[in-house]
Structure 1
Amino acid sequence: MTDLSGNSSTDSVSLPRAATPGGRSPLRLRPVRSILALILREMTTRFGRKPGGYVWAVLQPLFIIVVLAFAWSLLMRTPSLGTSFILYKGTGLLILRAFKETGSVVGKGLSYSKALLFYPGVTWMDALLARFMLNALLMIAVMTIILTGIMIYEDIGTPIDWPKVILAVFLTLALGFGVGVLNCFMFERVPVYQNVWRILTAPLMIISGVIIHYEAMPEIAQKYLWYNPILHLTGIMRDGFYPLYRPEYISVPYVIIWILVPMFLGLLLVRKHHKDLLNR
């Protein structure tokens, strides 16, 4: 369009430029939208098609806790901490389960979303974060439901140190994510490693303070099992639920090292080789 002086008007050009910032916002939100879409897909496929759906996510660990508590009550008059066998086993088992589930779920992130990762709007990091976020929310919900139900059923009025409980859950999920990212590379590059992962995690219930806490172990076991980071996490969790329990062996910096090292190594390997892994 020209004005009366014959010069070209810039109004018609300035409108698209003014709209440019608005056009960029969907690009900035694209990762969020991709992650949300992957989470919704995960929700419908993981439990949505099974009878009972997410109820099984609560019933399965609850059943294990009850069985362990009942079996242990036949051997001892009182638990090593507190008065409730169920609460004692629950505070340990749920931490261990959160770590194992997160490490496994994140580890299978590429294979689970492989078909979607060929779309330009979906990245390998979107797939890992989506699986981690949904699993983290699920684990937190399961812990809340089970532990709250136990305390109501057992009529336990002991005050809870919430900062310690939150710290234990946060570190557990972070450790699961860090190990899970490394698993993501190993599961795809060395398929037999999935069996190795099951073998490595099988004895964790015995050596991670789920059945017997650190101070009740023999000294020779304490000497070596201290290097198990999950033992520190179950200790932090129980420290939050038992006011008289003062675990002095816990080292949060040590657990953070276990979180950062596999996470850094896993992110580096997946970032470098994700295209090869997807084409396998």
Structure 2
Amino acid sequence: MAERSAPGGGASLSGRVLIIAGSDSGAGAGIQADIKTVMALGGYATTAITAVTAQNTVGVRDVALLPAAMVGAQIDAVTEDIGADAVKTGMLGSAEIAALVAERVGRLGKPVVVDPVMVATSGDALLARDAVEVVRARLAPLATVLTPNVPEAELLLGREIGSRAAQREAALDLRRTGAMFVLVKGGHLPGSSMVDVLAGPEGVTELVSPRIETRHTHGTGCTLASAIAVGLAAGMGVPEAVARARQYLRAAMLAAPGLGQGHGPLQHAVMGGE
């Protein structure tokens, strides 16, 4: 695992992750969950905030998008000084922001985890309809790993995904966008097991784990994508990074602190530094 010493002789870091996403005032998802995940797994997180949301475990009350130019300025500021070993994108909000992020990320030439955040766990929309095509046509082709859940994959492909077979086909079809790997998460499909499908250059793998029956699922997608990104930043291959990220996510769900009245947050302070 590639590690680097911090300036001034501080503790070593396992990679710098630039997170481009929205803020969650409840801190269970978005930028806040991303930072906590990267820190728990030994990385260093920098951020470019795309939006500020007023939300809690019950739902999203309001959203304010930042100007696209400000998003670009944040990306430029941190990459020109601190640098990045990997990038993770989350909530982008608008077609304009999505297009700018694709342009900036394309310039960096680093591993990219694209989490196509479109709908919050509560069901609230987080991406404008005209931005979906920008994500599919301009950002997905840059992805080292594209990580849609089933509803997001349905929006990207324009069709229903109602079975494990359809999930596999979706992963293969989404690879045709140009993404190197596609991880279609299966939490929304029924069954006693939770199955994620990873499609890559060498074929398709089904990743199976027992389903955790819990209401504490807020931020699971953000957490998984950021955990993958910090693995890539540390020099892991995609299958290894995905496996560790799934293990971390499961531990964070099992240790959930039980907060809120709706879809509660995870406990990100697990497996710290492992």
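All of the numbers you see were taken from the coordinates with simple rules; none came from a lab. Not measured: the values here are computed from a predicted model. Cβ atoms are built from the backbone, for glycine too; each structure is taken alone.
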Ranking 1, 2 by Rg/Rh (Cα atoms, Kirkwood Rh), the structure that comes out highest: 1
Answer label among 1, 2 for the case where helix-only ellipticity at 222 nm (-39500 (n - 2.57) for each DSSP H run of 4 or more, over all residues; to 500), calculated from the coordinates, equals -11000: 2
Taking distance in nm of label points 7 Å out along Cα→Cβ at positions 113 and 153 as the criterion, which structure among 1, 2 has the greatest value? 1
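As an exercise: Rg and Dmax of the Cα atoms in Å, for residues 41-184 alone, calculated from one structure in 1, 2, equals 15.2, 46. Which structure is it?
Comparing all candidates, it corresponds to 2.
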Given a computed value of 2.1 for distance in nm of label points 7 Å out along Cα→Cβ at positions 97 and 225, which structure among 1, 2 does it belong to? 1
